[in-house]
1. Using the calculated result 2.1 for distance in nm of label points 7 Å out along Cα→Cβ at positions 22 and 86, pick out the matching structure from 1, 2.
2. One of 1, 2 was used to calculate semi-axes √(5λ) of the Cα gyration tensor in Å, for residues 6-53 alone, giving 21, 14, 12; which?
3. Comparing distance in nm of label points 7 Å out along Cα→Cβ at positions 14 and 78 across 1, 2, which is largest?
4. A value of 3.2 was computed for distance in nm of label points 7 Å out along Cα→Cβ at positions 30 and 102; which of 1, 2 is the source structure?
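The numbers here are math on the coordinates, done by the rules we state, and not lab data. Just so we're clear, the structure is a prediction, and the values are computed from it rather than from any experiment. Cβ atoms are built from the backbone, for glycine too; each structure is taken alone.
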Structure 1
Amino acid sequence: MPHPKYILKSTHDDRYHFNLTARNGHIILTSQTYLTKSSAIKGIESVQINSLIQSQYIRNTASNGLFYFDLKASNGIVIGTSEMYASLESRETGIESVKRNGQIAEVDDQTLLKVF
């Protein structure tokens with residue numbers, strides 16, 4: 001059975017970001033872009049700390065009527081954003097998935113993989 005993961009990647013312009021995936025491989029949280037790899041790793045650590053704290057989740061509605069959430073750090077900065085959900089219930093299920101997987105996910109560092 002696959003495990004939840006933080007998939008750490010670099011961008012074409014040498015920045016970094018990560019996705020938190022559930023056991024089924026579905027992306028449940030996407031980070032902001034970081035200037036350094038060490039900052040992205042600190043972002044992962046922040047998700048691990050803040051994912052269990054209910055008050056760190058900001059529930060939002062997009063202009064198209066879909067629902068999503070942001071996870072913020074203790075300093076108030078958003079460290080991750082969910083996908084868009086069609087219902088409030090689905091959004092809550094997404095939050096529960098981040099709570100359940102954020103603590104146990106392993107880091108899959110794909111920053112060394114380059115396609116030439």
Structure 2
Amino acid sequence: MKLFHNPRCSKSRTALKFFEENNIRIEVVQYQKEGISKQDAKKIVNNFDDDFRHLLRNSPLEDIHSDITYAEKVELLLQHVEHLQRPLLLTDDDCQIGRPLENFSTIQELSRYFTLE
């Protein structure tokens with residue numbers, strides 16, 4: 001699992017704390033410093049089940065059409081990494097935005113950490 005993390009973001013810090021407190025091994029990617037690899041961008045696009053436009057925040061790209069191609073989505077992520085939603089958790093078969101943190105409950109490996117009321 002990879003957590004795309006921005007230490008300046010309180011939601012992202014909360015997510016990181018959740019993983020640390022529960023001794024869950026993750027790879028932390030400080031994407032604003034390190035960027036994201038093309039391989040990760042492809043995996044994000046493939047594994048994110050919601051509208052692609054939700055992956056980018058506070059963006060001049062809000063007028064992105066939902067019918068853009070897979071390749072265009074990958075390139076937009078790579079070119080505008082500073083607008084990536086955070087925290088973003090990427091697994092082999094899923095990708096979730098942790099706003100709120102409970103969104104991670106849909107990831108099979110994490111579901112036991114969240115109780116449904």
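1. That value comes from structure 2.
2. For semi-axes √(5λ) of the Cα gyration tensor in Å, for residues 6-53 alone, the value 21, 14, 12 is produced by structure 2.
3. Structure 2 gives the largest value of distance in nm of label points 7 Å out along Cα→Cβ at positions 14 and 78 among 1, 2.
4. 2
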